[in-house]
Structure P
Amino acid sequence: MAEPVIFDTSVYVTAMRAGPESELARLLRSRLPRTHLAAVVAAELQAGVAQAEARRAVAALVRGARRVGRLVTPTFTSWLRAGEVMALIRRREPRHISKLPRLWNDVLIAVSATQIGAMVVSANRRDFELARRHLSFALRVVEAEDRSS
């Protein structure tokens, strides 16, 4: 796994909930030198934090990524590509039409990863595998951990 990595929001959230010694937290730390932060993930994390400690953690993550030049924002071309992927899903897999509004962010994350040749790492198997049927990108699915284990 030497290529750049973009962790999906699901990985950050699961790692925070599972604690600093969890397998996902260790994975995040081990990949830090190759990690890029997708703007979409930063926005999702910012929108989801309620507690002051979590807000500080998200702010530190964004500051760190910005400082080392590892923020990935979808270009105009990427937005268009995401629209094409969404249209393909709507046409080829109409049973997923009800999912389309919440798939936008995942598709944008995947398209952002293609901008820099990064692998997406996610605990959200279904949505990213759906996107991958219509867009070629590297994906590693990790299992969400049960905090009680």
Structure Q
Amino acid sequence: MYALIAGLSASFAIGLLSLSTQLSPNLVLLIAPFGSTSVIVFGLPHSPHAQPKNVIFGHFITAFIGVCFVEFIGVTSLDMAIATGLAVSVMLITRTVHPPAGANPLLIMLTAQSWDFLFTTVLLGTLVMVSIAQGVKTIREKYV
């Protein structure tokens, strides 16, 4: 039952984020790392990596690093390696580790994203994921 609820919840969250793009092509809320995020927040909701602080700030910090590299430093193989390592270090230092967020600098740098992507796609998309996950977690704890 637990696995079924996790899978259905992940489907709902990813479907909702995907639907937002279909309804409003200028509003992209779905990125590939959210697939991995859904495994953690719905399948392992009590993991430290599934906690709202980790999910929100992990994604935001790593995406911020990616955008900073695109805007101010550059996008070479070395830059991508440094940005990813920096993202890992900053998540560890700030105690906001969320493993799927480690992909954000690469995603952002490979697709040359800007500040809009950080605040709209990453931040808003993450807030939607966390809201759904917290709702499912509350329902699970009460009724399952």
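For this structure, a couple of remarks:
- Mean count of other Cβ atoms within 10 Å over residues 49-56 derived as 10.9 - corresponding label from P, Q: P
- Computing distance in nm of label points 7 Å out along Cα→Cβ at positions 41 and 121 across structures P, Q gives 1.7 for structure Q.
- Structure from which 33, 51, 16 was derived, P(r) over Cα pairs in 10 Å bins from 0, in percent, for residues 73-112 alone, options P, Q: Q
Since every read-out is calculated from the coordinates, none of them should be taken as a lab result. These numbers were taken from a predicted model, which means no experiment stands behind them. Cβ atoms are built from the backbone, for glycine too; each structure is taken alone.
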